[in-house]
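Every number in this text was worked out from the coordinates using simple rules, so none of it is lab data. What you are looking at is a predicted structure, and each value in this text was computed from that prediction instead of being measured. Cβ atoms are built from the backbone, for glycine too; each structure is taken alone.
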Structure 1
Amino acid sequence: MSALQEILRRGEFAVTAEVGPPKGVNREVIEKKCDGLRGFVDAVNITDNQTAIVRLSSFASCLIAKDKGIEPVMQMVCRDRNRIALQSDFLGACAWGVENFLCLSGDHQSMGNHPQSKNVFDVDSIQLLQILKNMRDEKVFQNGEPLKGEIKAFLGAGASPFADPLEFRVIRLAKKISAGAQFIQTQAVFDLEIFSRFMEEVRKAGLDKKAAILAGVIPVKSLSALRYMQNEVPGVVVPDSLVERMKKAKDPKEEGVRICVETIEQLKKIEGVRGVHIMAISWESIVPEIVKEANLYPRPERS
């Protein structure tokens with residue numbers, strides 16, 4: 001059982017963070033980020049060519065994180081690989097002791113630095129969850145052939161609570177959980193009112209009892225960054241009141257951290273929220289401060 005799975009099973013409030021690999025082979029980038037996060041988070045998500053930009057692979061970066069004593073969550077997106085490659089990468093990661101996996105469809109390649117590339121999308125994130133679950137529990141590949149060896153895998157998925165209609169988001173979440181998702185990391189929460197309504201529907205459907213919901217948060221450094229989140233990032237809702245706060249702030253970075261901490265404090269009070277996922281994009285160094293200010297430090301130790 002992974003440390004993240006154990007913490008959630010014990011009923012502790014989990015903290016994960018996100019680490020973006022470099023656009024090259026400099027492993028020191030991953031090592032430095034992991035050194036700064038060690039002891040402040042329970043696991044780190046290693047992104048898989050996020051925003052369709054070529055980076056050091058999630059698989060390789062997960063192994064570097066393990067070398068630095070940080071438990072990784074390996075992201076797997078369906079954009080770039082077919083079911084053969086996805087299953088192969090899953091087996092390889094399991095063989096190297098990676099135990100946490102986040103299944104995602106992936107940002108469209110038109111968003112990235114190779115817009116002329118062909119996407120794959122042989123399977124979607126829900127189908128990938130089912131495939132990996134069957135490999136772990138039934139010991140069979142997607143085509144029904146048997147596989148050998150014991151697989152330890154804690155499977156997760158993403159969720160976007162803010163896209164209309166809300167009812168569809170809960171239905172899609174239910175499908176992911178049914179397919180095998182044991183933990184869920186949501187899109188960034190800025191609008192607590194909408195997220196609270198989402199969680200109310202999640203509880204009505206009993207989904208909070210079937211998977212651990214980790215609410216996403218993003219600390220922003222500036223007014224322009226917050227406006228970008230408000231206007232350009234799909235699935236994110238930023239209330240105008242937060243924009244006004246950032247306008248009036250003497251120190252935008254300090255205000256961004258304060259907003260993030262206040263959001264976490266409110267998320268801790270929402271029934272069914274089992275943890276937070278801090279996405280400090282290119283600002284991983286701020287995570288320890290946020291964790292401390294949100295009274296989530298020290299982190300629980302493994303039993």
Structure 2
Amino acid sequence: MPYPGADNFLNQVTMANNRQNPVFSYHLRAADDLQFFIWQRYQEEGFTYVYKDGVRLKARTRKLEVRMRPELAKTLFMMDGKLSECRSSDCIFDKETLYQRCFGAFVRVSPDKEKDFVRKTIAFTKAWQLLSRLPIKIRKVTPGKGVSIEANDDNPLTKITWNGRLEDKFIFRSAVKDLVVALALKHWLVYGDPIQDFEWLVDNELNFNESILRYASKIYTEDLKGILINEFKDNPAYYDTITTIDKDSGESVERRLWKGFANTATYDKMMDLLCKKSRTWEKCRGGIEMFI
């Protein structure tokens with residue numbers, strides 16, 4: 001001790017100089033042969049799969065960069081119908097059974113389906129990124145009238161609508177977004193043409209985007225809209241009521257904050273309702289085994 005009472009000072013100096021980056025479970029998984037195997041399959045299709053920090057990217061690969069966390073894990077969980085897990089995909093790297101069910105699909109897939117399975121995971125990843133990241137509302141500037149917030153007509157979620165306040169619709173659409181994306185893309189995998197969409201993704205990404213948006217718009221309008229509004233919009237188990245100040249009138253108004261949609265239980269419940277409405281949805285019930 002340099003002087004009496006200096007122990008606290010020395011502890012502070014020691015802690016300040018003993019920092020390092022945290023090591024997460026997915027960093028440890030990067031050494032798995034399985035991760036290297038997936039990287040090879042993605043490289044064969046000309047797409048980047050980053051299975052370990054610091055892996056040098058090949059210049060000739062496509063611009064879609066799929067990281068081990070969280071993009072591919074989320075894709076595989078959504079294909080498996082596990083919506084709760086896909087929202088917290090980090091947990092998969094701590095549990096061997098989840099890890100093998102999810103990423104192990106790449107080694108369980110039959111040889112005749114291997115190429116198609118890899119292409120479907122690439123197209124699926126790009127599709128959910130497109131549908132999830134499209135803004136729900138946009139700022140519209142009108143000369144002489146200022147700025148207004150309006151629905152983004154390029155987002156197929158605007159098909160899920162009803163007569164009422166626009167702000168309430170925005171909140172509802174934001175709450176159900178992950179659920180409807182997962183359901184629509186499961187239908188697309190079964191009844192759409194994901195391999196054709198993959199080829200469009202390679203040749204012209206604009207064609208891919210248009211195809212996915214058109215398919216989602218069709219599913220949202222025909223099957224999902226009625227059930228979501230009739231079964232969930234006025235179900236008090238799926239919303240909290242708050243009192244807030246209306247920005248236009250300045251008056252106190254009650255608003256709903258919808259919740260509880262982005263989980264496996266609601267996904268399964270929604271699938272049951274869809275199957276009652278149309279038998280075609282029965283084929284969409286299966287997990288990831290149906291693709292491997």
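Could you figure out which one of 1, 2 the value 2.1 for distance in nm of label points 7 Å out along Cα→Cβ at positions 11 and 43 was computed from? Source structure: 1.
Of structures 1, 2, which gives 61, 48, 46 when Cα extents along the principal axes in Å is computed from the coordinates? Of the options listed, only 1 reproduces it.
Could you figure out which one of 1, 2 the value -12000 for helix-only ellipticity at 222 nm (-39500 (n - 2.57) for each DSSP H run of 4 or more, over all residues; to 500) was computed from? Source structure for this number: 1.
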